[in-house]
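Read through the structures below before going on.
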Structure 1
Amino acid sequence: MLARVLPLAPPAAPDWQADYRAARLTAADLLDRVGLTAADLPYGLAPAPDFALKAPPHFLSLVRRGDPHDPLLLQVLARADELVDDPALLTDPLDEASFTPARGILRKYGSRALLLAAGSCAIHCRYCFRRHTDYGAMVLPVGGHADAVALLAADPAVEEVILSGGDPLTLADDRLAALLGALAAIPHLAMIRIHSRTLTAVPARVTPALVALLAGLGKPVVIVAHTNHANEIDGVVAAALARLRGAGVTLLNQSVLLRGVNDSVAAIRAHALRLFASGVLPYYMHLLDPVAGAGHFDVGLTEALGLEQQLRDTLPGYLVPRFVREVPGRLAKTPIWQLAG
C-alpha cells in the first residue's frame, strides 16, 4: 500500500507558528494583555497550576478588556478553584488508557478509531479532559506513524479515522501531509475527521498550504471546531472557516457546557447563530467530563436538560447541538436525556 503524495503550497504569512509560540505565558502576562491585574479579580488565582497557561494572541484579542468575568478569559485563566480536591474528579475521566491497543490509537467506538496525532495544543483550556495525559506515552511518535496506520489498514471495521490530540493542526504541514496521505491510501476508510481548537485560537493556521492539502486529499474531510462562545468567532476566524469550506471541508462544532461561560440559553443560542452564519453546524454540547482541576465549570444534569429543552423552543432543530455525556465503555456519546431518572 502506497501513501498518496499530496501537494504542498508554499508557506504563507502570517506565521501561525509564531502565534503558537507566543501562547505560553504567565498569569500576570495574561492579565496584563486583557487590562487586568490580580487585584481586579473577584476570585483567586492558582499560584502554581499543574497545567501550564497557554492563550494565543488572537484569542486574547477577543477578550473584553477589564472584565474578569469575560467568557473567553475564564476558559484560559487558572483560578484557585482548580486546587479544590474532589475524589469524584479523575486524571483519566474517560478511562482512555483501557482503550489504547497501540501507541497513538484509541478504539473507543465501533467503526471509528482515534489517532492521537499531536501532544500539544495552541491553547490550554482549563476544563480539558486530557490535561493530565502523559502524551509522551500515548501520542504518535515524532519519527513516524507507519505502525499505527498499518494497524488501521488491517482492520476493515474502521470506516472513519478521527485525528485528535493535543491538536493535530499544531503539526507542521509536512508531518500532517504525510499522515493524511497515508490514511487516504487506506481503501476501506470512508472519511477523515479532524478535531481542532487551533482553527479559532490561531486562525492564521488556515494557510494556502493547509487548504491545498485538504482539497487534494481525495477523501471526504470533516473538521470539528472546538468553540464555546460566540465571541470566539470574529471576522478573521470566519474568513478562515470560509477558506476551509472552499476546499470542500464539512465544518461542525462541538462545545463543552461551562459554568460562567455558556450556561444560558442566550449564550448558546447566540453561539449557534454565529456558527451558522460562518458556515458551521452545531454538533455536540458536552457535559463536563469529571477531570481533576475543572469541577468549578460543572453544570448539573437537570440544569442541562432544561437548557436543551429551552433551546429547542427557540431554535430550529438543526441549530440545537446534541447535549451529550461521554460514558467510558459506551460505543457512542450518550444523549443526556438517557441519563435522566
Structure 2
Amino acid sequence: MYLAQRIVQGRRCFFIRRSQLQGNVYVARELMDLGTDPGAFIVYPGGRSFYIHEQVEDCLSKQNVPLDYDRLEDLFWPFVHPDIKRSMGCFRSRNTGSPAQGRLTDEEEDFISNHLHPVDRRRYNYLRTGEIDQATQGNIPLKFYRPLAFKSRDELEHKFMDMEFSLEEHEFSVYVYSFLHSRRFFSEMIAGKMPQGLDSKKLDRLFMDELCDLNRDDLFWKGAEKPDGLHACLVRYAIMFFDYPLGSESFMQDHLRDFFARNRQRFGRVKLKKADVSPGEASRIMGVPGKILYAMSKRELTKVYRSLAMKMHPDKGGDHEAFIRLTEVYRMLLAKKD
C-alpha cells in the first residue's frame, strides 16, 4: 500500500492505493479516499498514543486487502500530531529488516531486468548516491533496485516524489540532467562532473527532446494511462530544469576545489572569497550593461556566466585569476537575487 495524492477541484486530496498485478503489468488500484485531511482518521485515546480509525481497516478488509498494521501506521505517520511524533519518534526504528537483505528472487530479478524503466533506475541511482555521470549504471547490482520491484507507474512516481524532497534546490537541474542521461550527448570531460559548463542552448534543446520522448514512451507508461499532453509527473522536471540554475554556488565551489587540488603546485592554495565590486566593475566583468545585468533573472544570469566560463576556464587555457574573479562576481550577483 502507498499514499497517493492529486489535485481535485483546486484541493489536494489523498488516497490509499495499492499496486497489483493485472495480466503481466502492475497497475494502481484505489482502495480508499481520505479526502483533504488524512489526519481525520487518526484517533488519540489519551496519553501519548494513537491508532488508525476502524473505518480504514474495515474499508481495506472489505476489499480483501491483507492488513499490515505497521505499514498502515507508516502511511498516516506524517499526519500525526507533532507533540506525539516528537515523543514517539525514537520508537519507530522497528527492526523490520532491510529490503536489500538476501538474494533476489527470480520474480524480483525478472521485474528489475525486464520491466523497470532505465529512467527509474537512473533516478533512484542519483537519489541514493548523488552520481551525475551514469554511464556505468549498468554495472550496479540488480539488488540495489529491489525497493522499486513490483510497483505500478503511479506508485513509482509517488515514491520518487517523496525521495526528491531530500534534494537541495541547487541539485534540481543536475538531477534531471543526470537521470535523462544527457551526458551521452557531450564529449567534453566536464560533462560528467560540471554540466553547467556546457552549451546551455544545446542542453535546453536536449532536455525538451528527451522529456517529450519520455512522455511518449509506451514502456514508461506501461500499466498507466498514457497522457495526451505533458504528464503532471513530468511537468515537475520541467520546473526543476528551467526554474533553477544548473550549477549553483555550492556546486561550482566543489568543482573549483577539485580543480585547484589537482593543480596546487601550479596555483598554490586558492580560496574563493566574497566578491566586493562596484556595479560598474561587475558589468565590465560580465560583459553586460549594468541596468540589464541587475534586472536579469537567475537563469539569465547563469546563461551569461556559463558562456563566459566556457571561454575563461583554466582547463581550456583561460587565465585562472580572471576565472576566479568571474565566479566571485557571479556568486555575488546570484545572492542578490534571492
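Just so it is clear, none of the values below were taken in a lab; they were calculated from the coordinates. What you see is a predicted model; the values in this text were computed from it and never measured. Cβ atoms are built from the backbone, for glycine too; each structure is taken alone.
For the reader, a short list of remarks on this structure follows.
- Parent structure of the calculated result 19, given that relative contact order in percent (Cα under 8 Å, 6 or more apart) is the read-out and 1, 2 the choices: 1
- Identity of the structure behind 14.4 (criterion: mean count of other Cβ atoms within 10 Å over residues 105-112, calculated), options 1, 2: 2
- semi-axes √(5λ) of the Cα gyration tensor in Å from the coordinates reads 44, 24, 20; which among 1, 2: 2
- Structure from which 1.1 was derived, distance in nm of label points 7 Å out along Cα→Cβ at positions 169 and 241, options 1, 2: 1
- Parent structure of the calculated result -14000, given that helix-only ellipticity at 222 nm (-39500 (n - 2.57) for each DSSP H run of 4 or more, over all residues; to 500) is the read-out and 1, 2 the choices: 2
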